[in-house]
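Several structures are given next for inspection.
Please treat every number below as a calculation from the coordinates, not as lab data. Here the structure is a predicted model, which is why all the values come from computation and not from measurement. Cβ atoms are built from the backbone, for glycine too; each structure is taken alone.
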Structure I
Amino acid sequence: MGWPRVLLWGAAREVIWVTFYLGLSDPFGDRIDARAILLGNASDFLVADLDTVGLGAALLTRIRQAN
């Protein structure tokens, strides 16, 4: 599976995860702070996914250039 496909599925997974947890927290509107923390964590995970894909692509490029 190529890195664009991995990136797409990783981003989709994060969107589904965030949507699920925000949907669960909707009835609890008085917990704005908890929602802010959740969104912060979700964005951290998304950045980590993007970093992982970027570093993996860079590593593969260097491996291919070495061979």
Structure II
Amino acid sequence: MTEAVPTDPRAEAGRGRVALWLDPDDLRWLARHCCCPDDAEEEAADRCARLRFRAGAALHKNGLSG
């Protein structure tokens, strides 16, 4: 397992990002759940996919996936 590397808060702020701490169970739910209807616009579906991917990546990075 790869050790988690702390995020550089200044670099993330420079990208316009903000910190968000979530419980691992909430991340697991987010990583596997999509509320998009079948006829959702591509932009909404892409956003949902990005959020699910990042939730799964955060779990994986911290050895909590699976």
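Identify which of structures I, II gives the largest calculated value of distance in nm of label points 7 Å out along Cα→Cβ at positions 11 and 51. All intermediate terms of the calculation are to be shown ahead of the outcome.
Values: I: 1.9; II: 2.6.
When distance in nm of label points 7 Å out along Cα→Cβ at positions 11 and 51 is calculated for I, II, structure II comes out on top.
Source structure of the calculated read-out (mean projected area of the Cα convex hull in nm², 4.7) within I, II: I. Can you tell which of I, II yields -31000 when helix-only ellipticity at 222 nm (-39500 (n - 2.57) for each DSSP H run of 4 or more, over all residues; to 500) is derived from it? It was calculated from structure I.
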